[in-house]
Structures are given as structure tokens and as C-alpha cells.
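Some structures are shown below for you to check.
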Structure 1
């Protein structure tokens, strides 16, 4: 029903951790899709509900061949796996060379992921740069969230990237999804961080707003990533993401009827061609 794209504008501020936490607390059925064309590594740190390791060859890599013949929600589901808690995941590519197999299929993938259905998609696309093939996903997104630290240089990159994305899609006559910023900062500094970010973003007229603050919680991040054992549901990180998710529908209309999305109106048979 909704395609939520999560990306970073610079470095590794915690976009993958945020996507994982967001999928885990999402109020409806969700699919966590690892769509970083440069490769993902969650498959090597997570396990299936049975305790067995995930299959690195089942996911985006195995679906590349199917994409040539046509993509539908059912085809995508054939290539997904599950994490503990029955979280559905589309495992990403393991190395950049595999991304070439997707070629021009990213636009088609975006259409299908945003098509009407009972499952919302939380897509981690890694770093968003001008020539990234995942730019083709953005016209189909209900919301684009850029994860950033609160340093001046990080906010400057977010401002520049949000403006560039808006201009590029608008110039091409494509739908422009709303863009929000998720700041990673200690919760005790969330008010100051948000105020500073608002000033930086508003000063340039960038079409982006602060969507919330993700708690800087290294221990919880390692637990979520599978590097450390422990429960995460009561951690500051997960609690902050839960608050953000609760506010997304009110602020950005996430979860509204699928017919409001351009991608949702795409005919699936046409998307499969």
C-alpha cells in the first residue's frame, strides 16, 4: 500500500538500522526490502526464525532473472525470507557487481512495490547520490526519509540532496514524494537538534521537513544488527522509532488509500511487461 524509502545523503548515519527498527514496529504487515545497489550485509548478521542463517542468494540476486520476465507482488514474495518475529525481508545484493543485473528494472520494481496490497514496504536504498539507479524508485514512493547526523556538514548534504531530488523529478514531469529528515541524536538533545535542522533546511527553501529524531543508542543498534544479544523493544532507539512511525500517518498521510498514490494506480500487468 505504501512504499517508504529510507536513504542517507552522506556516509553511514544509521539508515539501515533505522529501516530495520521501523519495519519491526510498523503497525501493519511490512516487508523490509534491502535495495542498496552497492550491496547489503544484513543477511550475514541476521538469522531465520529457526535460528538458521539466511540464504544470501535468495532475494534481490535471485529475483534479477525473474525481473526480465515480469515482476508482480507474487514473484517478489517468492524471493523473500523471514526474520524472527515473522518479519518478511527481501535480502539485498551482496556485492556491487550484482547490481548490474538489475539494469533498467529499478523503475518496474518501484511500481510493483508500491502497488495496492496489504503489505507496506520499508525500503533501505543506502546512500542517495545523483546517478544512483535507485533514483528510479522515488517517483513511486509515498515518502522519502533521509537519515542524517546533526553536524552542519551532514545537514548541508541533506539540504542539497533533497533539493536535487525534487528538481530532477519535477523537471522530468514525475511525481515528487514528500521528503522528511530523520535526525540521529541523543534524545536529551532532540529539541536542539530539530530546531537547528529546521533553521538550516528552511533557510534554503529546500522541500523537506524534519520528521523526527532517532535516538543515538549504539548498544541497541548492535542488538538490532545481530552483533549483540539482547531485547530491543524497550530501548531508546526502538522507542524513538515507534514514536516517529506513529506520527508519519498524521504528518505525511502514510497509510491512506492506495488510490492516492500514482504508483498504486499503475496496472500490474503493465508493470510486468
Structure 2
């Protein structure tokens, strides 16, 4: 198999949740560029359809936009049924949907119980729901790639003094707990599904800079605390990892957590 074949996704159908913007959009884009037909989801039908249309216009692939609220299993199941019916299969599932939830303070003692529950439901339970709804078709086919987007937050104890100096809310511990759960889910789900030909891996991104989104003092301190001396670059730095785990290039890799954080989590 030559280098082009190792990363060739033509004939594959990929489903990327939460793919309207940022890292989800990056993942959907690189899979489309590698030849996959791509399904993207959003809680908004308008955003899902817009993201699918953009991919089709840029890469010429067949695309589909579907709505999903992954905190509700009925919604996840309906989305999965529509996704599988589109081409008769889903070969690649990227569980990207998630992120910060709630407006209460980040400190555990001040955080509302409702926001804690919503964070876990969005970032962990929803991933489990998507695996439950989509993976059976992969097992039936004897092949599949599941990529769960975790976070370096699930690997470290955060030094929140950096946030305090910039007057920021700070990362809630429930987010770290949810992402650590995603890593644990990945390893044990791989144990369950790999014998059936379904690979299960995770990617743990570090900080990816969104221009104008964070205080300048914080972005500078965060970059300085990273081995590479910078933030991850949107539109670039996650694409290679996603394509690797989705493609034949990683066909001897399962139960792995690929950390893409510029060395932040290990530089102390």
C-alpha cells in the first residue's frame, strides 16, 4: 500500500458531530478532502445544512447535514438512523460535539448542580449515546473507526492561577471529569469492539486559539507554558491526527489517546 492509499478515504462515509465550526469543521474538512462522503451534525438544522453545503462546494463530495441534541438519546438515535440510511453505512464516527456548558462560576464550590449535570451529559453521556447508536452498524459490517474528541483537561490538574491573573472564570472540574471519562470510555469500548473490526481511539487537543476570544495576558501565559511556545492553530494542527486515526494508516492502532497539545500536559 503506497502513501496515497494509506490516507485514502474514498468510498468511506464519515459522521462528524458538532462540525459547524472550529475543530469539528477542521475534522470534517480533512476527511472530505481525503475522499470521504461526510455527514455533519449540529443542534441547528440551518447550521448543519450550511456546513454540509460548504464541504460539498469546496471538495465536491456528497455531504449531508443532520440535527442532533446529544443529551437526548431519542434525538441521537433518530440522527443515526438517518445517517446510516443515507449511504447504507457509517464507516467513521467522530464524536466532536461538546464543549463548555452553563453560566455559573467555574469553581466547584460556586458551580450550580444543574450546570455540572449538563456538562457531563453533553461531553460524556452524549458520546456514549452516539457510540451506542452508530457502532452496531460497524460491527455488522466488520469494520469501523470511532474517534472520540477528549481533551488534555482529562489528563492534568489545571493551574488556575493563570486564569485568575487574567480575571477569567476558569475551567470547571466537571469538564475535566467528563473528558477523562471520554478517555476511559475509549479504552474500554476498544476492548469491546476491536475484536469485531471496529477501532476506537481518542484525540486530546490542547488549547487552540480563537482570535479575539481570550484575554491577551492569558493567551501569552498559556503559550509560554507550552513546549512549542504557541497555541494550536485552527484550520491546521488537528487535521493530521484526525486523518491518521480515520484512515488505513492507523490500522494497527486502537484504544489509543493521541495528545495534540504542543507538549503542554507534560512540560512542568
- [ ] Could you tell me which structure in 1, 2 was used to calculate helix-only ellipticity at 222 nm (-39500 (n - 2.57) for each DSSP H run of 4 or more, over all residues; to 500) as -13000?
- [x] 2
Task: Per distance in nm of label points 7 Å out along Cα→Cβ at positions 200 and 216, the highest-valued of structures 1, 2 - done: 2
Open item on the list: Matching task: 3.4 is the computed value of distance in nm of label points 7 Å out along Cα→Cβ at positions 80 and 240. Pick the structure from 1, 2.
Closed with: 2
Task: Highest-scoring label, criterion being distance in nm of label points 7 Å out along Cα→Cβ at positions 56 and 128, among 1, 2 - done: 2
Task: Among 1, 2, which structure scores highest (criterion: relative contact order in percent (Cα under 8 Å, 6 or more apart)) - done: 1
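Here, each number is a calculation from the coordinates, and none is a lab measurement. Treat the numbers as computed from the prediction; the structure is a model and nothing was measured. Cβ atoms are built from the backbone, for glycine too; each structure is taken alone.
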